[in-house]
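Scrolling down, you'll hit the structures one after another.
None of the figures in this text is laboratory data; all of them are computed from the coordinates on show. Fair warning: this is a prediction, and the values are worked out from it, not measured in the lab. Cβ atoms are built from the backbone, for glycine too; each structure is taken alone.
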Structure P
Amino acid sequence: MQKITPMLWFDDQADGAADHYVSVFSKCPGSNRGESKVLDVSRYGEAGPGPAGSVMVVRFQLEGEEFTALNGGPQQFAFSEAISFVINCETQEEVDYFWSALTQGGEEGPCGWLKDRFGLSWQVVPTEMEKMLNDPDQHKAQRAMKAMLGMKKLDLAELRRAFEGEPAESKKVPARPR
């Protein structure tokens, strides 16, 4: 069992959220990621506070990392961008996949951030981005940062072009035939 496990509070959607996240992470194309699955489900008993037999806690795994989702009932608790989960993607295909899967019913944000349909914040980031931003050549790093700040879903090809100091794809002018 891992030492620290994120606990996510839902009014009554813990099982639906866990199933959704497991499905998204299990279906990532071309990925050698860790296992994603529901580990166990606990139900409320006669003592409550939820209705007897209803889902209380779902323990699940994403990429081998354990999470817990609680149906705690309606409270004044809500997810915010103050906490987010980063998905490190090796390829643009992974970025595209997770972005599409997690924004369905949710909303896009700036710089690779999004909120899913449950209001949980995620960052979908190509692993190469960290290398660019930490490059010793600060001119390259700042060009990549500037490009990233203008994006919603991160575009690895555009980030690479900016990093290398090449013009953006849409701004390239085709050569005239001679």
Structure Q
Amino acid sequence: MTTDTIIITALASELDASLLPNGVHIFYSGIGKLNAAMTTFKAIAQSRPRRILNFGTVGAVRPHASGLIEIQRVVQRDMIAEPLAPRGQVPFCTRPHEYLSGSGLYTCGTGDSFVMAKDPWFEANNVDVVDMELFAIAAIAHEHNIAWRSFKYVTDHTNEDSGQDWQKKVRHGESLFIDLLNEVL
């Protein structure tokens, strides 16, 4: 099967498949970079898409990030192999250490942890928001020469209340994304 656009989202609680326009296929990855990587490979093999859209939730590490935002740049926040390579970079790897979508205004730091505190590295690397899947999705899209865009809804502000805030707001961005999706398609 070949399709123009697929969506990769971590959880059904973030985006209900029944709300999507006809012909747009969604793949739920589960949480984390490994799950996102495996699902992205599978989705590409099954659908051979021209573009991948990612929708999900994020925590804001900068106060200006709120509502539904589009990610322009993604980095790995939890690749820490110093002194072999700077934080965010895989040692002895020739693949990019950041990926650019070609649109959007925000930088996302992806890692396999739920962020509930400030980290000076975020400020030093211009990270606006944090998630747990996008870097893997963007890296695999890049490897397959597939365009990608990512839209994220800010549910919390990376503090001691983040877990509760996320649970309360996990579905708040869904209708905003569906409205935007009609424009994107």
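See the values below:
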quantity	calculated
Ranking P, Q by distance in nm of label points 7 Å out along Cα→Cβ at positions 65 and 129, the structure that comes out highest	P
At a computed 2.4 (distance in nm of label points 7 Å out along Cα→Cβ at positions 73 and 105), which of P, Q	P
With relative contact order in percent (Cα under 8 Å, 6 or more apart) derived as 29, matching label from P, Q	Q
When Kirkwood radius over Cα pairs in Å is computed for each of P, Q, the largest belongs to	P
Answer label among P, Q for the case where distance in nm of label points 7 Å out along Cα→Cβ at positions 81 and 97, calculated from the coordinates, equals 2.7	P
